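Presented below are the structures under discussion, each in the form of structure tokens.
What follows draws every value from the coordinates through simple rules; no lab data is involved. All figures in this text were calculated on a predicted structure; none of them were measured in a lab. Cβ atoms are built from the backbone, for glycine too; each structure is taken alone.
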Structure P
Amino acid sequence: MSVAAETGAVMKLLLRTICLPLKEFTLEVDVEIQSQVTAIFGPSGAGKTSLLDLVAGLRRPKSALIQLNDRVLTDTARGLEVSARSREIGYVPQDLALFPHLSVRGNLLFGYKASSNSLFHFEHVIDVMEIQPLLPRGVTDLSGGEKQRVALARALLTAPRLVLLDEPLASLDLKLKAKIIPYLCRVRDEFHLPMLYVTHDPAEAAALCDEVLVMERGRFVQQGKPDVVFAEFSTTLTADGHARRVERL
């Protein structure tokens, strides 16, 4: 059996009749996602994190049908709501949610789910993320880039069917971003997991993602391949005040 088949890389995520009232607007989404890595792109405060929280089961919508492949996770019409812990979804939130009182090893073992798939074995994940030397250290002693790798490894160790990443590079400077993006590409290519990747940086979306969904004030206003969506940035970007090429890694 191929790696892609083992990990279920082909994804069909239905987000139908999504309605979640927020402070300044209502999140309203009706879309089907089938790409392996999809960027949820838009400015801060557009509703991107709220959408991830709904998929993860961390918020209750006014109405929604959320289905991952053949499994219904939320169906308000039927009163169905699968708990967050039972959704088989790995989530890397903006603040990473690492436990400061635990070592790196302790953080990784929290929620660790033994899997018959060797891709998700503890030794393999820490090898791919190159964090073996960090295991005995406390997370408060880690650099920003090291914390990102630990948080991503912890999500992988739950043997997820889908990974949600909420602006994982937003707190890093350009030099650290350049170091972390190859690890994200490695996860994409090694584990073949479907991912929803929230960002407001076109360069990240273009480098990592197969498809881009552009969100403004709680609604998707554009959907397409990165090179089409970011056509106006065909040569360089000026996000964060720095010019960068838009290239897929």
Structure Q
Amino acid sequence: MTFNNKTIEDLHNLLVSKEISATELTQATLEDIKSRETAINAFVTIAEEQALAQAKAIDEAGIDADNVLSGIPLAVKDNISTDSILTTAASKMLYNYEPIFDATAVANAKAKGMIVVGKTNMDEFAMGGSGETSHYGATKNAWDHSKVPGGSSSGSAAAVASGQVRLSLGSDTGGSIRQPAAFNGIVGLKPTYGTVSRFGLIAFGSSLDQIGPFAPTVKEMLSCSTLLPAKMSKILLLLLSALPTLLQKLVKTSKE
């Protein structure tokens, strides 16, 4: 059975009423991913074991009736760090890299009860606009496999458009969310710079990079975007903590 033809609100109502469990929804989503993956190639890693463990924990704790994202599966672009899940940025260089921490956006998603089902394909190190430069092969456009899906967040867009998942995260430097969203006929948002923590995002252009959501509809995209803002990014906190030392070094250098 597939559930990815239902909106996030519909899925939330099913979960709250216990017509389905988070585990059943996750299992169905994993089946949707696998059944379409040969044709689309939207994923680098399918995190089945971790996803089912997350879903089991959420079922045991109970679905939060006031949180529409509780128990909802999420796909994450492969340049966004995920604790103990391969994060390769679609490059052979990082073929065995498993971060020991979550990016802030992912940590926020998990705190909301979202279930990370896998890491999506992309242009290698986000350097491309067609979805064709991944070490793991090109991603296909969800609607016409002879066409490109756009990039660099090719897998995140194609996964949503093809019905593999309902929500995903991508990153955008110069169009890498907006362009593939348009190419695949879905909704993508590049948030205003500084409103979303970049901590845990493998950088392309740090002064332009932003993490943002993909969804089939504007309403669902907005529900996902609520998990992204952080009070203050960890990167900014690290810079502030280092500021006194940096100032001392600058003063010493100027005197010399």
Structure R
Amino acid sequence: MIIDQLSNATLLTKQKTEQGMIKVFENSLFRWLCFDDEQAIQSCMLRKKPAKLMLPYQPFMMMWQLLKFDQPPENTCLLGLGGGDLVRYLRKHIPSINIHAVDNDAVVVKFATEYFELYPDQNLTIEINDAEEFIQNSEQYDLLLIDVVKDNALPGFISKKEFWKHCHHSMNDNAVIVLNVIPESEKSFLALLKLLCEEFGHLPLCMGVPDHKNAVLLMPVSEKAIPNLQELKRRGDELQGQSGLPFKVCVKILVKDNVVRF
């Protein structure tokens, strides 16, 4: 587990905000960001390979690449920047993609740009804003990544019908939403699935992250974007070779956790 490799750490910086104490640590291999709970790693960067995804749930956040698109996503919105792990991956593997990243904490944004090799330019906009407010008046996106877990908890707006309605309205017809969650309970998780099904007309694809509490949901606007099992495996093999991410394992988990769909 990655947490076992984060020993012999040096504190680079810390600052108190309304969200709590935000800290950046590093050792000889990694640099990482956390809040009050130092065991709950928000972002982790391999210093020699900054674009490599290191946290166990993050490869599942990239499983949207196995879905069927009329054309590759051009405009992406990320709610919850953290240290920018997902941004660095996307910019390396899809250089032409436009990313609008939103985080509600100015200190997080400051630390991400100063310590985690994030450099805003014409293809990367970073906005300090509340995710719930931002999505009400956002542009149209092909890909919406929602990664707003903090200290193993989700903000309340994730459980609001209005939030998902605004998300839906911000998506193009061939778009997909990817959501990282840590359910408080089975009841709250089922309630979230019900909300998504009511808004989009079908259930998301769910993937439990092995040995962790995280679940990642793939919510394509159209069910037509979900490939058949043979195509899913083919795409997983191909993308694993291109990215180095464990997509073959992720596909097995996707099929196991959504056996009715496949």
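Okay, here's what the table says:
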item	result
Read-out FRET efficiency 1/(1 + (r/R0)^6) of positions 124 and 220 (r between Cβ atoms, R0 = 25 Å, to 0.05), computed value 0.30, structure in P, Q, R	Q
Label whose coordinates, when mean count of other Cβ atoms within 10 Å over residues 20-27 is calculated, return 13.8 (choices P, Q, R)	P
